[in-house]
Structure 1
Amino acid sequence: MGFGAQQSLAIDQLWAAFEGSEKGALLASVLIVPCAGRTAITFLSPVAAAQEATVHATLVRQAVAAIDVSKTRLAQALLESHHYAQADVFVQAGFQRLAHLVYMQRPITAQHIMPLELEPELEISTWAPSRRKLFEDAITASYEQTMDCPGLLGLRDVGDVLDGHMATGEFHPSLWMALHRGNEPIGVLLLNLVMQRQNLELVYLGLAKAWRGKHLGRKLMHHAVRLAQEHHVGHLVLAVDELNVGALKLYRSMGFAATVRKLALVKVTNEETKRRRDGETK
């Protein structure tokens with residue numbers, strides 16, 4: 001409850017397991033926090049001993065089962081990489097290990113960054129409600145053979161994905177860009193201000209398969225650094241799947257350094273969605 005108050009989180013979906021009755025010792029607690037994009041973050045109390053895992057897993061399973069599936073399609077958990085006992089609890093409760101995420105940051109200095117220059121046939125459009133489909137199409141195109149958390153593909157509608165990205169930090173239309181050639185979607189660069197505007201976060205960068213390997217990603221990242229300078233932030237920050245070797249190589253070459261590593265786990269609240277996705281994959 002203290003954590004919820006500190007982070008300004010709703011705690012109406014706070015679950016607890018007691019020994020015997022509510023007057024008994026508190027054994028475990030789980031907090032489900034609904035988020036934009038029909039997702040929910042799941043927080044779990046510490047698992048001090050292996051014998052506690054069954055109680056924790058049962059409580060997590062019950063809390064997730066009570067989620068309104070019409071409002072939340074995906075339950076997520078994000079753990080410190082060394083929290084092995086908690087990770088095992090989530091797996092017992094039906095969650096799947098999605099990815100190990102590497103959090104990285106790059107200090108923003110006064111170094112001169114050249115303005116973004118693209119081929120004449122390429123255009124960049126910033127966000128507007130009338131361009132929502134352009135952004136959705138560009139995100140969808142970037143998912144083909146992606147190495148960025150591929151386990152998420154098909155688990156949510158692209159509209160929900162877009163809404164989730166928009167709710168990350170402080171959204172500004174000028175910091176959201178879709179790259180296209182006429183009506184052909186090529187990619188997106190989505191940036192949001194975070195930590196009371198102290199940092200700029202790379203929420204998502206993706207390119208359609210046919211446009212990878214043409215240095216567009218590097219050009220867009222340099223543009224992100226330039227925008228960070230213009231907004232006078234301290235760092236440009238991001239998180240990347242550690243198996244996305246190409247992206248990691250790009251970020252490191254641009255001065256990004258890893259700060260922490262976390263394990264992401266997910267569970268589809270409506271199992272029919274997952275069965276349909278798995279059937280389409282096969």
Structure 2
Amino acid sequence: MAAPPSLVAKRAEEMLRKAGIPKAAELAALAEPSFKITTRRVPLAELPLGASRFGGTPDVLPGFTWPERDGRPLTFLAQLDLAEIRAPGGPDRGWLLFFYDAAGLPWGRQPEDADGAAVAYLEASRDALVRAQHPDPGFGGGPFRACALTFEVVIDLPDVWDQIIEDHGMVVERYNWEAYGSVADRLNNTEAASELPYYAHHHFLGYPQLVQDDMRSECLLVPRRMGADEGQRLREWGEPQPSTDWRLLMQIDSDPDGPGCEWEGLGRLYYWIRYDDLAARSFEKVWVILQC
């Protein structure tokens with residue numbers, strides 16, 4: 001169970017102040033609980049119906065329609081048992097199924113990328129689930145190896161490049177980046193992992209660990225049907241930004257040692273959703289971006 005927001009902010013503020021970061025209280029107020037995910041490869045047959053997993057095949061309701069793109073089925077990536085996670089602000093029961101065009105690898109920078117990923121929400125009893133058969137995606141797009149998942153509740157601070165910091169009238173100065181990043185790593189329990197050659201950082205909710213720039217302006221693609229370049233121009237012209245509308249739903253990293261997914265350049269997938277859509281359980285409206 002995630003800690004109350006007041007305790008999350010207090011913990012973050014204490015560490016930011018100790019590190020000498022200005023506006024520690026204001027930055028700490030942006031901190032959010034995140035559900036860090038660790039993968040462990042197991043035979044799919046050992047995973048019971050409804051268990052959270054990466055790879056393999058999902059558990060669905062009879063008659064489930066597998067999402068497609070241009071006549072090709074999307075690749076199944078993950079299944080989350082929401083009753084196990086009980087995340088604040090989202091459903092406390094049911095399952096989320098994550099799909100992506102793992103063959104075409106759409107970047108989410110153009111309107112036509114909208115059908116390159118999908119999230120399905122299943123609200124049913126566990127007894128109603130059946131194990132799906134993964135269609136042949138063709139072109140080397142999966143399926144990936146089955147992995148059992150463990151969840152750890154940690155605290156996420158926004159990346160120094162996350163637009164939400166600027167939208168709240170703040171900035172992390174360049175000379176504080178290293179100290180701020182060290183605090184963020186300790187809060188989300190990845191400090192030791194920073195010494196590894198490669199570390200797969202998967203998590204549900206929280207903030208993205210950016211590979212490139214902030215993605216919130218790119219989420220303007222969904223309602224405005226524009227490419228990333230147009231979205232950047234809107235930002236430069238002072239157009240209202242969507243940082244208060246959009247939040248990260250899921251970050252799925254490259255994980256060659258786990259399910260075997262390797263996105264372009266060992267990149268990361270980011271599933272974004274509006275706060276209102278999350279509250280309304282409208283998961284069909286997610287926007288997915290690949291960074292590498």
Structure 3
Amino acid sequence: MSSPSADEILVRSRVQWTAAAPSWEREGDLVAASTRAVTAALVEMARLAPGMRVLDVAGGTGDPTTAVAAAVGERGRVVCTDLTPAMLAGARRRIAPAPVRFVAAGAEALPFPAATFDAVVCRFGVMLFADPARGVREMLRVARPGGTVAAAVWGSPERNPYLAIPIATIARMASVPPQDPDAPGVFRLAAPGALDALFAGARDPRVERRAFTMEAPIALADFWPFLLRLASPLRAVVSSLPPALQDAIGAAIRDAVAPYFDDAGMHFPAEMIVARATRI
């Protein structure tokens with residue numbers, strides 16, 4: 001069977017994330033809390049400062065757009081894009097007071113002239129692009145000469161049990177085809193050098209692996225339902241399985257992640273890969 005085209009991936013992604021958009025809006029504060037360290041790293045790597053013009057690519061329901069807007073202040077200008085209009089509708093509601101413009105667009109064809117922005121950021125989006133290389137080229141294109149492009153993706157599965165345990169449990173317990181390593185997925189760019197290669201044509205590329213902790217006030221019993229609501233591709237796989245198997249997978253995941261929970265919520269060790277480069 002041939003691999004789907006970039007256009008087919010975009011259509012499928014839009015459908016999946018449209019279905020997940022209400023959950024992302026509703027759970028936005030928990031998502032922001034658990035990924036706060038990643039957002040801070042992205043703001044730091046992008047060298048954001050008051051008065052800058054910044055583009056947040058694949059901004060979802062407005063996080064980290066909120067942090068970007070705070071970093072550039074009232075004199076700055078922020079644009080948040082996402083492939084899914086439903087996600088952007090949630091972003092408008094969540095960050096309505098901020099001076100942010102929202103534009104529905106895929107990363108592979110950003111609807112802005114070249115050299116529009118002082119900085120471009122993307123948190124946990126590049127590995128889900130239909131065409132990551134083309135998406136990064138577009139991010140560099142719309143940055144001004146000397147402007148910064150920064151992106152964060154998930155690190156290795158071994159250092160990210162928050163996602164690796166559920167994915168491995170489903171693969172072990174259900175007869176699902178193995179995922180194409182080149183298809184959109186959370187660990188698509190986790191291998192050494194994978195993210196670096198996308199920025200090879202830019203100036204002064206810098207790529208770092210950083211450990212952090214994913215913390216949020218989520219009870220153990222609520223974790224798997226919470227993740228299923230947000231992770232649309234996982235939900236698509238699990239929902240196709242018999243109900244009894246779905247229940248068994250949920251129980252196995254709950255047992256496997258239990259060591260990462262206490263009375264205050266979840267505390268998962270995690271790893272991000274964060275990259276920065278300058279447009280020539």
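As an exercise: helix-only ellipticity at 222 nm (-39500 (n - 2.57) for each DSSP H run of 4 or more, over all residues; to 500), calculated from one structure in 1, 2, 3, equals -5000. Which structure is it?
The structure behind it is 2.
Could you figure out which one of 1, 2, 3 the value 17.9 for mean count of other Cβ atoms within 10 Å over residues 60-67 was computed from?
Attributed to the structure labelled 1.
Where a number appears in this text, it was derived from the coordinates with a stated rule and is not lab data. None of these values were measured; they are calculated from a predicted model. Cβ atoms are built from the backbone, for glycine too; each structure is taken alone.
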